[in-house]
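Quick note: the coordinates plus some simple rules give every number you see, no bench work behind them. Given the structure is predicted, the values throughout are model-derived calculations rather than measurements. Cβ atoms are built from the backbone, for glycine too; each structure is taken alone.
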Structure P
């Protein structure tokens with residue numbers, strides 16, 4: 001998470017009205033949950049969903065072990081306590097598709113940073129996105145960076161008419177639940193398709209980093225070291 005992305009999470013959580021609902025899919029070790037719980041107004045419900053199973057832990061960490069997951073869970077809980085927000089975050093240690101019935105009502109802020117493979121990423125966007133209240137906010141990390149997440153966007157949100165694209169902070173895309181009519185829809189589609197140029201650049205950078213060609217990546221304006229976010 002970049003500083004700009006952290007600020008976006010903070011501002012989005014702070015904008016949720018008292019008695020509203022925030023849901024996070026994919027918590028890892030708790031940084032984003034801490035940010036949102038710290039920013040949220042009293043009375044806002046904050047639910048973090050992560051099975052901490054050891055898989056999909058980050059770039060090039062699709063496969064992991066149960067021990068990895070347990071370590072993440074322990075770090076997650078310790079970080080919530082250290083930040084003083086443990087009592088504000090409800091943690092559901094299950095896969096996101098198993099938690100749909102555990103969150104009641106509509107969602108005012110949905111932050112998705114879960115599995116990066118196409119099908120589970122698309123399922124999160126479609127199934128959980130359907131729960132976002134009119135006027136609510138949807139944030140998706142690794143958009144136009146992860147191949148799986150980008151393909152999920154291309155087959156769900158981008159051609160859809162229920163979410164208005166507001167832009168991105170790095171790979172953190174912002175949407176508002178807002179039914180699109182008339183000429184709004186093609187313009188909304190076009191704005192998102194224009195991001196595919198940035199996506200192609202990120203894919204090239206990742207290939208160069210894996211090939212240990214950071215010096216070439218720097219010619220594309222990248223630092224040649226960090227994974228594109």
Structure Q
């Protein structure tokens with residue numbers, strides 16, 4: 001399966017994953033070893049789930065976790081809205097079916113902290129795009145990140161863009177020598193789990209992203225105030 005075909009199947013699905021970010025996600029899914037597991041936290045309507053399922057080997061399980069409660073859908077959409085949640089769930093299922101990957105995805109309709117109790121084994125690729133508030137974002141990074149074995153990867157969306165996600169990263173990954181930051185595509189940050197001895201200058205590369213983070217906050221403020229037009233930074 002080529003990336004072009006995967007993106008064609010996913011690009012019309014509502015969501016915030018850019019084409020360049022999808023390409024990186026597709027490549028990471030393809031690198032998961034036979035029999036491995038991919039976990040996505042925060043599926044919304046299925047754009048990234050389609051990319052992951054299209055990119056992974058046939059014997060790799062793709063687990064998508066989303067309560068579809070209508071909460072944490074985007075900026076200023078924090079509170080639960082059940083009707084919107086049901087609409088998102090229906091769209092998620094419809095989009096997976098249309099893309100031909102519904103049989104490749106195991107959906108856990110639950111909050112990520114609860115879903116962790118229903119999940120066994122290591123996570124070879126963890127994609128975190130759940131609630132962007134500090135506490136739940138940090139919980140995802142710490143608790144689910146602990147399931148990623150040495151050599152496994154973690155990709156985090158809205159890194160150095162969302163305040164909550166960025167603070168969660170700075171407190172959950174920077175102090176931990178077991179996570180090695182390998183760069184970003186827009187706000188999609190990539191990490192590799194590695195032994196502490198292989199990580200030089202812990203946190204330095206993440207801290208270099210802070211000026212870009214500050215510029216994103218300024219852009220968002222100007223857009224929210226109606227002073228500037230343009231897409232929301234992702």
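At-a-glance table
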{"read-out": "Which entry (P, Q) yields the derived value 1.15 for Cα Rg over 2.2 N^0.38 Å, for residues 100-147 alone", "value": "P"}
{"read-out": "Winner on mean count of other Cβ atoms within 10 Å over residues 20-27 once structures P, Q are ranked, highest first", "value": "P"}
